[in-house]
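Below, each structure is written out as structure tokens.
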Structure P
Amino acid sequence: MLFRRMASWIFGSWLAWRLLGPEFSVRSRAPQTRPLHIAGRTVFVGDREFFVREVGPLHAPAIVLLHGWSFDGEMTYFNVIPELADRYRVIIPDNRGHGRSEWIRERHDVADIADDVAGVLDAIHVKDALVFGYSMGGMVAQELARRRPDLVSRLMLAATAASPAIKRPKLFRASIFFGRTMTRISKKEFSTISTFAMRRSDALDPEYTRWMWEGLMRRDPTLYYYTGDAMSRFDSRLWVGELAMPVKILVTTNDQLMPVSEQRNLASFFPRESVVDIEGGRHESIMNRADEYVKRIIEFQES
């Protein structure tokens, strides 16, 4: 009985605060700015509009960075982009339903996202690029390499899998559904928790707190559910080992979100020399250990 009363009081207080209290915004003692000032543009793929950022010499070798689930391209690669921009043409698209690309309210597959990316690259006249995919972006990159090998000269996959839900598909989908439910109730708490978790892991400098929080607040729970569901159904095991271009796999060995066993399963389709361990790397290592990824990208591009 006491527990019920306490739970009711907590819920009632939270609801009253959210309905009647002042508008909530994340705060930090540090002066606030953003890490990059790279203007983007939109291009049409059929009737759909997609946002893409480009930086670096126009005629330099192209590197395409494909972001993961629930983060857009800038949020994922803000520590990587500046280190590549002096010597490469770096292309960072936002996937459907993410960032500033069009919100497409329909069920889709990872292959559909890959077709979106292919359309964006065609629109900006990019081909024969090194394509780097992180987490869900690695699944999109696999499909892109399979469906449009003319666009992909080299394929680099990090913290990703050939089939992320192979062991516990129901649990995987249930977690995505639960996340949608909770963020429908309120995005602010989850955006705040995510932002300060990145701060604690040194993935985010204090002066970027508001920028990251506002990016997380742009998420639409239903759209992220559609994409998460697409990820849960992805399975490249029958064909990924047959891709013709050079492939490099980066395994984050202490990943708390993408099971290391699934990363190893993907790696098993390729020669051992194609696999590099990011020792102790967690899922946010693309942010707090960006220099290691930059080094591997340059080595792979120049090899």
Structure Q
Amino acid sequence: MSFLTLDLNLLRVFDAVMTEQNLTRAASRLAMTQPAVSNALKRLRDALGDELLIRTAHGVKPTPRAETLWPSVRRALLELEEAVAPNSFDVAKAHATFRMAMADATAALWLPRLVRSIENEAPGVNVRMVPLTTREPRPMLLRGDIDLAIGFFPGVIAQLSGGPDTPIRHEQLYSGKYVCVMRKDHPLAKGELTLDAYCKANHLLVSFSGRARGLVDEALTQLGRERRILLTVNQFFTGGRVVANSNLITVIPRHLIASTGMTGALIAKDLPFSLPDIHIDMLWHERDARNPALKWLREHLTGMLGDPAFAPGEPRR
């Protein structure tokens, strides 16, 4: 193959299909028909002498050659885009839709202030929230289903910080501390919460996955103790309502108590054992790193943390 005769538009198609892992979604991203995308891939296969992408029941699967080639193609296209695309974003005139994923409690903290900013400054901007029911948002970012995710992703951040090179980028926004939450007239609401009293109580666990075991149970196991989890729910709002109207107690980050809508009915007490801080991170794909609109969104979100009226957690360190 001679590079001089290679149609570089084929590389844009290749990048879109690798990103989406699906011909239909790639065609939509490129504003092309699916047959046109298939034809472009055939021409690239012929030029490179490799199948590149193999159809499966769930989309397409890249060959080893495609996996090796894609990072170089991605970087080159990003550099070209940066060179020729507008490098500014006029929020007052722009028309854009941002797709974000957050858990319900995190969204309850961020969205009211973000919406007020959009109403006042960006009349042509829309936000679409995508359900986040897992602590693993990378597949959605890799597929291009979302532009960014905000939440507690401990396993993901550990891999991104110490693992191999990855197209997923991240920034820590703030930290928070776990506390024990109960209704204000709960029998344990007065005085110091002891470990014995904590373990004897009935508990509610907020779990995205539905697993009836969490970080607290691992900490208790280290102490040779255990607790009884009477109820598992998957939303902090639901957990707050139940705890405010029962004798159950729960553990949640202090900054999420307000998201339950039951602040006046709840009391927070220090835990009688140690738990690590919860770190809230923002994740995005490197393909969007230089996109002016998405860069504005990320900078606007981090800028909100500087407003004294918006204090979701401890300052970034």
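Tabulated data for the structure shown
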quantity	calculated
For mean projected area of the Cα convex hull in nm² computed as 17.4, the structure of P, Q it came from	P
FRET efficiency 1/(1 + (r/R0)^6) of positions 56 and 280 (r between Cβ atoms, R0 = 35 Å, to 0.05) - highest-scoring structure of P, Q	P
Structures P, Q, by distance in nm of label points 7 Å out along Cα→Cβ at positions 40 and 104: label with the highest value	Q
Structure (P, Q) behind the derived value 3.6 of distance in nm of label points 7 Å out along Cα→Cβ at positions 152 and 200	P
Cα extents along the principal axes in Å, for residues 96-223 alone from the coordinates reads 54, 41, 24; which among P, Q	Q
Test item: mean count of other Cβ atoms within 10 Å over residues 208-215 calculated as 13.0, pick one of P, Q	Q
Origin of the derived value 27, 14, 7 (semi-axes √(5λ) of the Cα gyration tensor in Å, for residues 80-119 alone; candidates P, Q)	Q
Test item: mean count of other Cβ atoms within 10 Å over residues 64-71 calculated as 14.8, pick one of P, Q	Q
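Each value in this text was obtained by applying a stated rule to the coordinates, not by laboratory testing. Since this is a predicted model, take the numbers as computed values, not measurements. Cβ atoms are built from the backbone, for glycine too; each structure is taken alone.
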